Structure 1
Amino acid sequence: MKLNIVLVEPEIPQNTGNIARTCAAIGAKLHLVYPLGFSISEKAVKRAGLDYWDKLEIEEHISFEKFLEKYKPEEHNMFFVTTKGKHVYSEPNYLKMDEVFALFGKETKGLPENILLRYIDRTIRIPMRPTLRSLNLANSVAIVAYEIVRQENFEGLEEISGYFNDKLKD
């Protein structure tokens, strides 16, 4: 399965850098939807992503409208991650999908409400206590992305550290 992580107008460079690192680790494609609240050449983004930027496929989009024109939700397995989601993120059976798009909104406002209402059956959420507003964006991406690859039994990812296996053989 091809996993696409879509950040719609992210505002905090460290979050985007951490998300880039997660995408590189699991082989997900990262989509950045403008406007960004920073430049991707900023030191904070690069530092958070460490040396993983060259191990990552990134596609940039000039606006959310242009992204939705290119990747139509009606034609793709698209999930809109929001605290107001209709389904828990672990409910969909991602195994039956060739390609998945997980969309995340900006840190301060999330995804546009008109989009969430239009695709309400494709909204997913991470359960949390009702008195809290939301989780950190980078943490939310990691939770959802790892559930998707978990359903594939982490195919293509190393499950057992070769380091300790080699040490135990000695």
Structure 2
Amino acid sequence: MVDEGRRGIFASLSSAFKGEKRESQTPIRPPYNSDPALFLRLCPECIDKPCAGVCEEEIIEIEQDGTPKLSFSNRGCTFCDACLEACEAGVLSDKTINSINVEVQIDVLKCMAWHQSICSSCKDPCLEDAISFLGLFRPEIVSDRCTGCGWCIHVCPSNAINIVSS
């Protein structure tokens, strides 16, 4: 019988070869919120969904349950405050929260730089300098600098950056 650790390694290798991108099961919510329960309680009642309409980067999508989620498939969050100002229900109301409640991870099995190819696609758009390299290779996320903005995700040529809702 194969143990769970080895099974996980084989699953990661398999997904790396298939080009699969692991998505977070929990929706990634917009910033400026200190109480995640408010999304489920107040957002479905909101009729116009103004947060999605005012997003400059067009990354706020409305799920079937009427709650907003972020999609980093083409862009990232600039923390422009437009969604905060548009939210009439008060779900997005804390301007002091200038990060998104996620964990950003680099899949070393997929990352080109971890396999001795010079690539800094993820580092270039990072305004917080939250991705550090050991020399030219081996990028790592500096968690205390990362805001979870998502700008590094869509530029990665090997889909090696995963974002997981915390």
Work out distance in nm of label points 7 Å out along Cα→Cβ at positions 40 and 120 for each of structures 1, 2, then name the structure with the largest result.
2
Given a computed value of -5000 for helix-only ellipticity at 222 nm (-39500 (n - 2.57) for each DSSP H run of 4 or more, over all residues; to 500), which structure among 1, 2 does it belong to?
2
Tell me which structure, out of 1, 2, gives 1.00 once FRET efficiency 1/(1 + (r/R0)^6) of positions 64 and 144 (r between Cβ atoms, R0 = 35 Å, to 0.05) is calculated.
1
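Values in this text are rule-based calculations from the coordinates and carry no lab data. Note that the structure is a prediction, hence the values are computed from the model and not measured. Cβ atoms are built from the backbone, for glycine too; each structure is taken alone.
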